[in-house]
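Take a look at the structures below.
Please treat every number below as a calculation from the coordinates, not as lab data. Note that the structure is a prediction, hence the values are computed from the model and not measured. Cβ atoms are built from the backbone, for glycine too; each structure is taken alone.
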Structure I
C-alpha cells in the first residue's frame, strides 16, 4: 500500500463527552458535527462571544454551556477536545493542557497543534465517508466530496440499515465463504440500482444458501489511467477474492481493488518471459472450484488481443460461471489523447485493429495487405514494436502512400506516455526513438493527420 498521510479512523462518540472552547461559526460547525455523532458537547465560551449558530445549538440542547473559560481542572473525563485559539500562545496552552490529560485535541484552523483533523463528510449514515487532504487543500477535499455525493444514492442509507439488521440472519442461515459473499454482493449491487425493493432480501437469502461454486470475471482494466476504469469493473474488483492480473495493469488500478483480495501476477508481455496460458487457465479453474470469485484483470479490453476467447472456452468446459466486463482498449485511448476520430467521415469509413505479431513473435503471415492499405481505413497495430520495420515495408510495397500519417505511441494514458507523429516513409527511422520494452501501438491512416497533438504534462508529442 502507498504511504498514508493520515490514518482514517471512525470513532464512535455516542455518549462521550467533548470539550469545546470557542463560540464562533467555525466552532459551531464542529459542535453540530460532534452532536450529530452523538457526543455530549460541553461548551466553554463567554456569552458575548457566541455566534447565532452556536446560540441555536444551545437552545436546541445539542450543546451545553459550562463556563466562560476552560481551566486546568476541567479536563477529566473528556474523549476529545476542540478549541478555537486566536494566537499560537493560546493554542500551545490549550493543546498542552489537553495532551497532559491524555485527551486528543483539535485546534481550529491551526493544524500544527492538532492530533486529529475534521475532513469533508458524505453522510449516508450508517454509511459515512470521510475525506482528508491533510490540511493541504481543503477546497480539493470539498470537490472530492461533491463527486462522491453525486455517486452515492440517498437510498444507500436504507440499504446500509438493512444490511445491519439482516446480518444476524445471514450469519445464522448462510455458511462462511461463497454463500455469504454471494448474498452481500447482491445486496451491495442493489443499493446502487433503482427499482429494487429491500423486500427482495428473503429471495436472495434463499438463492445464496447452498451456493458453493466460485466464478470468474474477466475485467478490462483499460490502458493504465485508473479514471478510465468502468463502474462495473470497479465493483468486480471490490467483490473479488483473488485477482489474477497482467503485467501491464497499473498500480493505480490495483489500488482500487478489495483490500482483502489476494493478488497474483500472471505477467504476459511480448518479448519477455511470461506465465503460460495453460497455467493461467488451470489456476482460474482451481480457484473457482474452491469457491472463490476470481477476477482475471487484463490491460485494455479483454476481448481485444487478450486471449479471452481461450479462457472463456476453458472455463465453459470446466463448468465455471464466467462474466466479461469490457474495458477501454488502447486504440480508443490513443484517439482520445490525439483528439481525432478514427472514423472521420471525410477520410476513414472503417477502422481495423490488427495484431503485430503471431505466436512465433513474427509478423503474422496471413494478413490481408490489400485491405490494410485501403486509404479509407484507419488501422491500429497492437504489439508491433519489434515487427514494425517489416510492417512499414509491407504497407509501402502494397501501395500505401509514403505520406500517409502514422502515429507511434508508447504507454498510452500513463505518466510515461510518448506519442510521435510521422509519416509512413519516415516511420521506420522514428521507431528507433521508441522504447521497445514498453507497450507500443502504431496507428496508420489519413484520419490520424486531422489535428496536432496537444502537449501536456506527462506526455511527449513530436
Structure II
C-alpha cells in the first residue's frame, strides 16, 4: 500500500477520440477529475503528480469513410484537437490514422501526412504556449459535470457486479459497446447523424487522390512475408534446442502453479524462444481464452423501415429450403482484432431472423471451416480489415472445398481495394462489401439473395 503512488503514476490509459471534439475535451477532463478523485480517496495517493491522468489516444478510425476520403483529413484534425486543446487533459501520445485507411493499407507518405499534422500543431501553432483554455468556462464545466455524473452511475453498476473483471467475464462491457455502436449505425442510416459524403452532400468532383492510376494504397510485397518466415526458421535452427526445450518446460511447470511467470519467461528469452512458442506453451496449460462477443445483450434495429421486408424474405427462404431458420456464420480469420463490422452484421442479421454463429476474433481458416460444417450454415461471411484478405479468404475457400462444402456461398467484408475485390470474386466469393456499403439492412437483404442464388431459388 505504501508504494501505491509509484504504481498509479506508471498507469497509462489508451482511449479513443471522435469528431465531436468539444464533447471529447469534456470527456478527457472528466476522466482526469475522476482518476484524481479515485486514486486520492480510494487508494490514498497523496502526491498530485502521481495522480495525474496519463493517456495515449487513437483517434477514431471507425469514422473514416471510403466515400469522399479526402474529408477524412479534416476529421482526423478535429479528432486530434479533442485531445490536445485542453492543456490539463492533454494526451501524452497521439496516434493518428491516415486519410485512406478506409481504402486499404496506407503508404509511408500517407502516414507522414498524419505525422505532419501533429508537428504543425506543436511547432507552428501557439497552442503549447498558453495555460488551459477552458478553465472557467461554464459551458465546459457543465458538460464535464454531466459526464462525471453519468460515469459515477456506471461505476456503481460495475462495482455491484463485483468489479470490472466480473463485468468483462459476464459480457456486460462488450454488450454495452456493441449496443452503443448499433445505435450509432441506426442514426447514420436514418440520417439523424450526418456523415458528409456518405448520407448527405454525396455529390462530388472527381478526386485526384483516388483517380485511376493514383495508387492510393500500399501494396504488400509477398516477398516480405516469405523473408520473415525464412528469418524465423533460421533463428530457430541456430538456437540451442535443449535450452529451448528446458526453458519451455520450466514455463509450463510455473504456469501450472501460482508462481510468478516472469523468471521462467526471462529464461525463455535468453534461450531464444519465440513469442509464438511462449504463447503456445501457456495455451497448453491455460487453454485458449475466447472473449464474450457482446451479441446477446446488443439492442436490435428498432424501427428500421426496411427490416420488416427483409425478415419476410428470410422466413420465406427458410421455408423454401425446408429449414427452421437461415444460419449465418460470421468469421474473423487471422490476427485481425477489429470486430466492430462483424458484430454489427451479426446483430442486424439476428434482428432479421437469421440464426447467427459468431465465435469472436482471431480464428484460423480451419476453425472457421469446421464451424461452418458442424453448424450446417447456409452462408459464411468473413470480415477482414487487416489487409490479409488475399491470403485469409482463399484459405477458407480451399478448406470448404476440402471438406466437401464447395457449394457453401462465401461473402467478404472489409478494407478491400477494388482490384483485390475482383480477385476474390474470381476465386469464388459471392459478394464483397466495403465501407461504402454502410446500410446494414441492405447488406442483410443481399445476403438472403446470395443464399437464394446458391440454392437455385428465384
Legend entry - Which entry (I, II) yields the derived value -9500 for helix-only ellipticity at 222 nm (-39500 (n - 2.57) for each DSSP H run of 4 or more, over all residues; to 500): I
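Determine which structure produced the value 175 for volume of the Cα convex hull per residue in Å³, for residues 143-366 alone, calculated from the coordinates; the candidates are I, II. All intermediate terms of the calculation are to be shown ahead of the outcome.
On the way: I: 175; II: 267.
Among I, II, the structure yielding 175 for volume of the Cα convex hull per residue in Å³, for residues 143-366 alone is I.
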Inset, instruction - Output the label of whichever structure in I, II has the greatest value of mean count of other Cβ atoms within 10 Å over residues 159-166. - result: I
Legend entry - Top of I, II by mean count of other Cβ atoms within 10 Å over residues 319-326, largest first: I
Legend entry - When relative contact order in percent (Cα under 8 Å, 6 or more apart) is computed for each of I, II, the largest belongs to: II
Legend entry - When distance in nm of label points 7 Å out along Cα→Cβ at positions 63 and 311 is computed for each of I, II, the largest belongs to: I
Legend entry - Comparison of I, II by FRET efficiency 1/(1 + (r/R0)^6) of positions 71 and 415 (r between Cβ atoms, R0 = 25 Å, to 0.05) - largest value held by: II
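State the single structure among I, II that was used to calculate Rg and Dmax of the Cα atoms in Å, giving 24.9, 73.
Computed on structure II.
Taking 2.0 as the value of distance in nm of label points 7 Å out along Cα→Cβ at positions 23 and 39 derived from one of the structures shown (I, II), identify that structure.
Details: I: 2.0; II: 2.7.
Only structure I yields this read-out.
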